[in-house]
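Listed after this line are the structures, all set down as structure tokens.
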Structure P
């Protein structure tokens, strides 16, 4: 049992690195420069664009950006929002209760609706009702 737990704990680090790498690369695949998207169609002076890219670290090589991203995630310093200029952690803490509420409502609805329908489908196994619920 202890060996199993140690093996599972040992898998946390590569899984964490893999998931953060995947999310980092998927964000980079979105077309457009985040700074140019922020300023919109009006455009921005090239000097100011370079200044903002440097401020947000977008002028660094991709590997350096990823390492900075990992360091921020591990230490809890998630950076500053490009849109609101507020720390991302503050926005996360502000909006997380709504996420919990939505999750709780979704799980409650699934239990209140899905559990009784699943029991009925199990009791009337092989009937039209069972196949209808399975299809639904």
Structure Q
């Protein structure tokens, strides 16, 4: 599986269905999971995922928001460029930088197999909001 460098709806990110390649690029510990990014809710549900009934409306209406249900972090992206990049329904996602550092285009281009860029170029933006949700409550983590 290839590693894609692209502008996501929030910031520049690496996308891949190969978790081990992303771990190697980011030097990330195996206990820290990646966010799964889906193109639509149909792909999310086909992957066997569920959202608690009390939180479904919030998840559907959210923009630039990542949710954690049980131990899985996910986001549904409606951003056109990202959706075109996500032809397979979902990818693991992480910010395009070395752990603890800011975006460095040279580093990213060296690590990526495919670079998807539009006329707005690649730029670092704010990360998504992060909520841990269950059937009774939600807690903002970021």
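Bear in mind these aren't lab numbers, they're just calculated from the coordinates by the rules spelled out. No experiment lies behind these values; they were computed from the predicted model shown. Cβ atoms are built from the backbone, for glycine too; each structure is taken alone.
Assorted remarks:
- Among candidates P, Q, the computation of distance in nm of label points 7 Å out along Cα→Cβ at positions 19 and 35 that gave 3.2 used structure P.
- Entry that produces -5500 once helix-only ellipticity at 222 nm (-39500 (n - 2.57) for each DSSP H run of 4 or more, over all residues; to 500) is calculated, selected from P, Q: Q
- Structure responsible for 14.7, 45, with Rg and Dmax of the Cα atoms in Å calculated and labels P, Q on offer: Q
- The maximum of relative contact order in percent (Cα under 8 Å, 6 or more apart) over structures P, Q, that is, the highest value, falls on Q.
- Comparison of P, Q by distance in nm of label points 7 Å out along Cα→Cβ at positions 27 and 123 - largest value held by: P
- Read-out mean count of other Cβ atoms within 10 Å over residues 11-18, computed value 20.8, structure in P, Q: Q
- Test item: Cα Rg over 2.2 N^0.38 Å, for residues 67-114 alone calculated as 1.37, pick one of P, Q: Q
- Identity of the structure behind 15, 48, 31, 5 (criterion: P(r) over Cα pairs in 10 Å bins from 0, in percent, for residues 3-74 alone, calculated), options P, Q: Q
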